[in-house]
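Heads up, there are several structures right after this.
Nothing in this text is a laboratory measurement; each read-out follows from the coordinates by a stated rule. For clarity, every value in this text was computed on a predicted model and none was experimentally measured. Cβ atoms are built from the backbone, for glycine too; each structure is taken alone.
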Structure I
Amino acid sequence: MKGFPIRRASDEVHERIDALREYFGRDLVIVGHHYQCDDVVAHVDRVGDSLELARMMDSIEARHVIFCGVHFMAESAALLARPGQRVYLPAPDASCVMSEMTPAALLEKVFDRVSAEGRRVLPLAYVNTSLAVKAVVGRHGGAVCTSANADRIMRWALENGDAVFFLPDRNLGINTAERLGLSESARALVNIRRDGEQAFLPDGVRLLLWPGCCAVHACFRPELAEAARRKDPGARILVHPECSPAMVRTSDGAGSTSYLIREAESARPGSVLYIGTESNLVHRLMVRHAGRVRIEPLTESTCSNMLKVDAESLLRTLEGIRRGDAADVRVDGAMTAPARASLQRMLDYCAR
């Protein structure tokens with residue numbers, strides 16, 4: 001694990017967390033994303049990817065929900081929470097570089113321009129977006145998607161609109177379009193420069209892409225796969241679809257976080273997997289399957305915002321809840337209905 005930042009809090013911190021969890025009992029649930037560090041995952045009641053975590057909220061009855069992840073995830077959890085439930089984010093400054101690439105005000109301007117000619121354009125937002133962006137999408141009849149269901153939701157959008165406006169991750173959009181067989185001539189990047197003044201929907205284009213990307217997955221390049229195959233002939237290369245299309249084409253498989261976990265679990269004993277995604281998850285899989293399957297990171301890549309949530313911040317949140325002064329995640333009332341609609345369209349369609 002050379003070069004990988006292993007974070008460990010003191011035994012006292014972990015003991016105090018355990019004591020407070022016992023104090024709250026069934027009144028508290030801690031959920032966390034797979035990209036969280038081991039120090040945090042050790043205390044999580046439920047762990048999952050973006051889709052799994054969104055689905056979980058409906059089954060959580062606890063009054064207090066601590067969400068160990070980044071801000072857009074906690075916002076979505078608060079949006080789907082039951083009346084009287086409170087959602088907390090241990091590190092309120094844990095943002096997402098990708099989500100910040102799509103300011104809601106700019107999206108409104110660009111969307112107005114690309115839909116001005118009368119074609120029905122359906123916005124499709126990756127879950128890695130702010131509540132304000134989800135509200136814009138919901139108001140215009142669009143939906144949210146995750147990497148696990150992007151194929152299904154994009155197919156729905158293509159069937160129900162003249163064109164789809166996918167944001168913010170162009171890589172996930174292109175990789176999904178290629179799996180659906182949408183030709184390169186039928187998709188285009190939207191021009192968002194100069195406050196979106198030059199944005200338009202070209203003739204014949206059915207998929208318009210916002211030019212955003214994930215910093216964590218941008219570092220995975222085809223030459224890394226080539227080097228891995230030279231080192232370990234016969235190794236399988238598995239990556240997340242936020243990687244570039246060139247990286248995905250070079251790989252042996254691409255899919256959501258849950259897909260990568262399942263592939264590791266079902267891998268043939270003695271096989272070698274190189275996985276291209278966030279390093280906390282990869283190293284957890286390395287330990288979990290040691291002795292049966294050799295798992296290697298394609299290269300080390302951690303999410304600095306995910307790392308802002310640690311055992312110490314989790315402890316501070318628990319102590320704040322006990323004192324009654326912990327700040328919970330609030331959603332703007334004006335945005336609640338349309339943002340919830342965009343998430344609910346995804347959940348309803350995927351439940352079929």
Structure II
Amino acid sequence: MKITVVGGGNIGTQFMVHSAVKGHDVIAYTSKPEVFGRHLQIVDENDVVTLEGDISFATADPARAFPEADLIMVTLPSMMMKGIADLIYEYARPDALIGVVPGNGGSECAFGKCIERGNVFFAIERVPAIARLVKKGQIVRSMGYRGELHVASLPSSRVNECCDLIGSIYDKPCVPIPNYLNLTMTPSNPILHTTRLRSIFKDYREGVVYDSLPLFYEQWDDDSSELLIKCDEEVQEICRALPKFHMEFTKSLRVHYESPTVEAMTAKISSINAFKGLTTPSVQTGSGLIPDLHSRYFTADFSYGLAIIKQIGVFAGVDTPEIDRTLSWYEDIRVEEGDFSYSDYGIITREDFDRFYLR
């Protein structure tokens with residue numbers, strides 16, 4: 001296949017290598033094509049090369065990147081999806097497959113025009129592995145590959161072919177999910193990051209500084225776990241209120257992490273090897289540390305993560321008091337505006353919502 005990967009970051013570079021290894025013709029669509037070589041590598045935690053392959057070229061020109069692509073895989077942050085979706089609509093074929101990773105963040109709405117004209121849109125539920133660039137355009141470190149991947153599509157009737165494709169690229173079993181809403185509701189970063197940030201910075205206001213901050217995962221604590229579990233249960237309440245969407249595939253984080261209690265959750269998250277050493281997003285000032293409110297942990301996971309779950313709760317008629325408190329806490333400290341809103345895409349009533357996701 002001719003595959004164009006949008007985004008030259010962690011996950012994009014990882015996907016390029018896996019696709020190239022499988023013999024696909026890969027193009028990198030990136031804002032910095034000049035830093036890309038043809039030969040890309042994946043290394044493990046010990047810097048041992050585990051996979052390597054050659055892409056055809058890198059470009060910032062959509063007229064070179066999209067018109068011939070059989071598959072366009074988008075790996076950009078949620079807040080950039082609307083812009084790239086409009087560009088892909090202009091340049092891509094109406095029969096091209098369009099995928100994103102991960103599947104939450106409202107990207108399915110951004111690509112609504114593409115779906116309406118006939119493009120099959122799909123997503124991988126979570127990132128296939130933790131990825132960190134070692135050298136942009138050349139080397140990415142990948143750890144903690146998932147044992148199986150989950151894929152959903154719009155329309156849902158095309159999910160098996162999308163699942164087979166992604167499974168073949170990653171050499172992993174791939175489970176087809178019958179309704180895309182499961183991916184939108186996946187309680188991954190929108191719950192994990194937001195509750196941890198609220199727990200760490202619960203007393204923050206302008207003028208407050210910190211001498212030091214805990215590692216984000218490795219020093220996870222019971223307060224963070226308690227808040228996480230409360231928000232996770234509200235997600236499950238929303239899922240139970242939407243039975244016709246087959247929401248049983250939106251797994252509770254207590255199931256995902258095999259941690260039914262606060263103490264077990266703390267022990268589990270703090271011990272995940274792929275998360276070790278990751279710091280809390282912060283900025284050093286002259287007098288100490290403050291939260292980095294421009295980090296995607298804030299700008300994406302609240303505005304394009306938790307805010308979406310809240311809106312789905314409203315459509316489902318479910319109260320979400322702990323999610324509401326978490327969003328309210330963020331409102332008091334945020335510095336960037338611009339939340340995802342279903343109404344921007346013409347999804348205003350429950351009927352609109354059902355029509356979009358039950359196609």
Structure III
Amino acid sequence: MMSEKRILGMGIETSCDETSVAIIENGNTILANEIYSQIQEHAPFHGVVPEIASRSHLLKINPVYEEALATADIAPDDLDYCAVTSRPGLTGSLMIGGQLARCLNLVHGIDLVTVDHIEAHMYAVFLEGKKPEYPFLGLLLSGGNSAIFRIHGPGDMEMLGTTMDDALGEAFDKAASVLGLPYPGGPHVEKKALEYSASHPDAMEHPSMFPRLLKDLPSNKIAFSYSGIKTAVLQSAAQEKLGRICFDFQRTSFELVKRMLIRAVRITGLNTVVASGGVLASGSLRTVLDEVAREQDLKLYYPVDRKLCTDNAAMVGALGFRLWQSGVRSELDFPVSSRRQ
């Protein structure tokens with residue numbers, strides 16, 4: 001019996017504040033997934049500064065690239081394709097990854113495949129042996145995006161609803177900043193919320209101090225909005241205990257996620273959901289989604305490895321493999337864009 005041909009691909013991810021290069025075998029096995037995080041560089045500003053991000057990518061991309069090759073124990077000439085994030089993201093940051101991909105094509109003749117960063121998040125679960133069947137719902141919750149999609153196949157993603165203002169991860173960061181908690185805000189807000197619930201076992205039985213989000217949204221519409229609760233946190237900061245604010249902020253924010261996901265299932269009739277994005281690193285959010293899956297009898301997938309929830313090149317390589325297999329190739333002069341194309 002002939003063994004499966006070994007297809008090696010590289011993923012390159014520089015859309016925001018992580019510099020990442022990965023080596024993927026046959027679209028589902030990670031041989032290397034090197035990530036340099038810029039969190040400490042942006043922490044003093046409580047958010048990502050584009051100029052700092054692009055400069056950091058420029059300094060780190062070559063060492064991260066060399067580390068990925070060494071970890072995977074391969075040479076550039078061993079690669080069959082190179083998948084690179086070209087959209088959406090910070091334009092200056094995307095250009096750094098794009099230039100590395102172009103160099104690989106020019107010097108080594110490696111096929112180029114450009115990838116949508118948002119879509120790539122939906123393919124992180126494939127790297128853990130999961131095989132959701134198309135079409136499925138894609139739930140993305142990150143610092144820059146809160147959205148639900150219908151995924152028809154690689155390169156075929158239909159948006160069903162997105163945020164009207166702030167993304168969920170951004171709201172966590174802003175709330176944490178108001179409350180004097182470190183950046184990034186999600187883990188610190190969650191910690192305070194868990195401490196509060198541990199000392200107040202009946203916390204869920206009491207009404208939230210924050211109003212229900214998008215309570216008047218038409219029943220046939222899917223959307224997210226977190227700017228209002230961010231303002232409410234600011235107004236409550238001097239009046240309420242930190243723990244309660246964090247607890248109610250988190251449960252109110254996650255209730256909207258739960259409601260919109262159930263609505264998307266009802267509208268589309270799909271019962272398979274793939275969730276990803278940096279906010280999925282939250283154990284509290286995972287618990288909420290697991291409860292929805294049980295209540296609605298859903299097939300729910302999200303990366304077990306929290307590193308695959310945040311921005312990484314392995315997910316780029318995983319999607320790139322499937323696009324490359326279908327015959328997709330990108331020209332050397334491919335553009336980068338801050339928007340989805």
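Computing distance in nm of label points 7 Å out along Cα→Cβ at positions 230 and 318 gives 2.9 for which of I, II, III? Matching structure: III.
When relative contact order in percent (Cα under 8 Å, 6 or more apart) is computed for each of I, II, III, the one that comes out at 21 is I.
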